Structure 1
Amino acid sequence: MTDTLPPLLEGVRILDLSAVISGPLATGLMADQGAEVWKVESLAGGDMTRALGAQHRGLTAMFATVNRNKKSIALDLKDPRGRDALLALAAQCDVFVENFRPGAAARLGLDYEAIKAVRPEVIYLSISGFGPEGPYTKRRVYDPVIQAVSGLAEAQGGAEPSLMRTLVCDKVTALTAAQALSAALFARAQGKGGRRLSLSMLDAALYFNWSDLFWNHTFLSPEAEAHPELADTFGISRTADGHLCAIVGAGVDFSDFTTEGAMAALDEYDIPCAPALPRAAVPDDPQVQASESLVPHEHPVAGPMRQPRPPVRDGSPLRLAPAPLLGADTEAVLAEAGLSAEAIAALRAAGVAR
């Protein structure tokens, strides 16, 4: 496949007010596929992932990966002037994404009706932890909370629930969001208009996990027979020099074989297997290298780095524009939305824009 086709989402413009992972990863995937994403951040530090985890020269790895190919606009949305500037941006966009707590967008005057008033065919997505109704709706939510309440933590540890060491519920919510937005864009292109979309992390986690983790909780008939958990039929086996995963049943002992020797023997019988690699070894794995799954590039501030390429290869050129500094594109994007140089300067002078 040659990289000569236009990006899949070229011409789509997204106004992204979301933060952390569930929203930014969704819009990040769409940015990788060609959408223009205007990321609106707070003046005081911006998205919290700008300060979370491993960093170099002021850029964190998490923010750099999730927010590449985007533009950053810093506004005070609690100030009416900031809200008006935001509405000017919204009038130029196809998609609006927010992951505030339920009710917060309305208090800011940025709910669906307000955005629809300036962009009648907008696709408006609200992401929340538990959705707009119910006893948990006002709670502050992060990924581990959803792992706990969705049964995922119990599925990992049984009587002693255990959290997965990755933000799996945030990420599956992001992937679900990107699919929903793409479906809504397709529907609008067919003349079905814009619409409001609502997605909760809990719903996304239950949908994602139900087919296997809940197969003993699906049939409601008392005559339905339970079946051993799928995860109990496989595991990690120790080898003489490491570990591997082979789909031959749990608890298989390969300790008399090297990992390479055990895999060679398993390959003879077409048994699914792979080495259980430490994270530091993943970039050097021959399959990862042959697939060019990780892409080295140069960030203008942080210097050399590597990131995963967009997972779907669609024939369009690879997009890896560096993640923006906070407010780096405020002036240019506000000007593109129709604000005059004088108006932009006034917003900056008043501390409403950066």
Structure 2
Amino acid sequence: MGFPELKNDLYLRALLKQDTDTTPVWIMRQAGRYLPEYRETRAQAGDFLTLCKTPDLACEVTLQPLRRFELDAAILFSDILTVPDAMDLGLYFSTGEGPRFERPVRSQGDIDKLFVPDPNDTLRYVMDAVTLIRHELGGKVPLIGFSGSPWTLATYMIEGGGSKDYHHCKGMLYSNPQALHQVLDITTQAVVAYVNAQIEAGAQAVMIFDTWGGALSPEAYKEFSLRYMQRIVEQVHREYDGETIPITLFTKGGGQWIELIADTGCNGVGLDWTISIDEARSRVGEKVALQGNLDPNVLYASPEIIRQHVKTLIDKFGPHNGHVFNLGHGIHQTVDPDHLKVLVDAVHEFGAAIRQG
């Protein structure tokens, strides 16, 4: 496609456990509501879905944080629910309620209507955004594509939106597991097609967000979440156009399962803040890179305290290859952007210092 040559490959090298001269950093939800310029662009779009579905605007908000901060990766601005939206479940957003679906998947009849969307048809706007962003980045940093995990997407599809107890989805899990496996199977096929299309459109790495995997019991996690992420790892492009495409799996609340996640064959395991990164590294060894895992609330502290926490986390990981600095979940919308600059600069400073001994 004639994309510009990549100038900063720190993020990709870290995920491949190669030498880097400092620790790369990007932030989950780095393109988002904490930035005033994002809020202006969203107002211009009129609503969130229009923002996601307009490639020029999605490109603009993807690039906004890179104009402010020396981040080492861009992540496509989109939403994990684009896939079930393309399955014709009637996605909409209610003020104060978050995402909802008009046609939740509850019965066998509902399941029978599910299909794998053509990512270059109903999701063409995502691919157009990926290609545009890749060109507009000019090779400054790599572009991350992403999807929600099959389990996490299924929770929204079956509950009809967000949930505190997942009683519809978990009810199906325990009362009719075969039905849930049907939902997860077709959702996995859809995710694989969607992610591969992003790679073909220009994404240079992939992340799978298993936001609600931590809501499962250990046995259920292995059967209904990890099993399907394993399929994704096995079926997405791991090389494309002569380049290696690293894949990171992130289960929020998944610290107890990091060895199992590492065994899928992924390149990176994302960590939330409920596990210490030195413990995580001792448990998975050299098998995978680790991403994380500062508590997002640290960004409400003073610059001095932010720097202390960054240094502590980098010191805990040690002078090893394979660390991508990130928060343990998305940045909060009320964080002062100047505090994120402190964090990003501190990561590079302390990451370089620990490598120099």
Structure 3
Amino acid sequence: MLFGNTLSELQIFCKAHGLPSFNAKQICEWLYKKQISNVDEMTNLSLKTRELLKQHYDMGISSPIDVQISSDGTKKYLFKTQKNGLIEAVYMPSSERHTLCISCQMGCKMGCEFCATGKQGFQHNLTAGEILNQLQSIPETALMTNIVYMGMGEPFDNLNEVLKSLEILTADWGYAWSPRRINVSTIGLIPEMERFINESECHLAISLHSPFDYERQKFMPIQNKYPISNVVKTLKKYDWSGQRRLSFEYIMFAGINDKHTHLDELTKLLKGLFCRVNLIKYHSHAKSNFQPSSEERMLEFRDYLSEHGIICTVRQSRGEDIFAACGLLSTIQTGRTLANA
């Protein structure tokens, strides 16, 4: 696929086929700045060069095959992947920003008990082009102010393609986005997390959900390999006092992780770490027995953490009526198949 190639990859292609090196930058400009959908639109390339590109690459840009619109204005787009699968991306408009939540895998290997994507299981990784196609091919592309890698899949389980997509998003020859407009989430794969911290300037979000190692292990299998205490210990080696933001996502489950003991342990765990905590309403689905904490309890959590020096917000829930809210994305769980897409 042509779309999703980096400048260096296109320079290698040009060199291998005896093309001028500046052609690579011209191709990038057409792909990522002018956002064309057909090689024939690259009018400053010779006809021979365009034919060569068509011989070696499919364009790699495809429109969503379906869209669902929530009562709150959220839109959930359905895409077909190159491997004949389905993924979802969610567009969330507000008065201050336009955010796109994108997927990096079809399904997920991590198996978190509360997550519909995890219940779907893992099908395959997305390429950098498939990741970026979720931005490029929707009507709201020009409106977008923020991107979050919080859709289907674990970004750091597909780190090479995620980093490649981030390079294209932030490079001056690409979309030229500020990395401060991009937030990448992980459940805490420590080696990959450290590589991301060192190779990218984008914001980082950690899916925490319990400060107790023994409790987190019950609903997040990754805890067996990378305990949250070790994740936080690793994060404390880095300086988070600048513009780059570190946040922790905390889905609140009634009667499970919403007790005062959790507040005390959270405060201890995050002490000395410049970060924020986002409290998230749990969204129930058919394959989960968890229930959401009350709004009152969530506000109590927010106020306690804020009073103890931890920046804390309650995240607004979006798109729950179309299964677009946090933890609900699943092209199998919602009955979406290629046969009826």
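Nothing in this text is a laboratory measurement; each read-out follows from the coordinates by a stated rule. Remember, it's a predicted structure, so these values are computed and weren't measured experimentally. Cβ atoms are built from the backbone, for glycine too; each structure is taken alone.
Mean count of other Cβ atoms within 10 Å over residues 25-32 computed as 23.8: which structure among 1, 2, 3?
Values: 1: 26.4; 2: 23.8; 3: 20.6.
Going label by label, the one that fits is 2.
Each of the structures 1, 2, 3 was assessed by FRET efficiency 1/(1 + (r/R0)^6) of positions 65 and 305 (r between Cβ atoms, R0 = 25 Å, to 0.05); the largest value belongs to 1. Source structure of the calculated read-out (P(r) over Cα pairs in 20 Å bins from 0, in percent, 31, 61, 8, 0) within 1, 2, 3: 2. With Cα extents along the principal axes in Å, for residues 145-280 alone derived from the coordinates and found to be 46, 36, 22, which of 1, 2, 3 does the value describe? Of the options listed, only 2 reproduces it.
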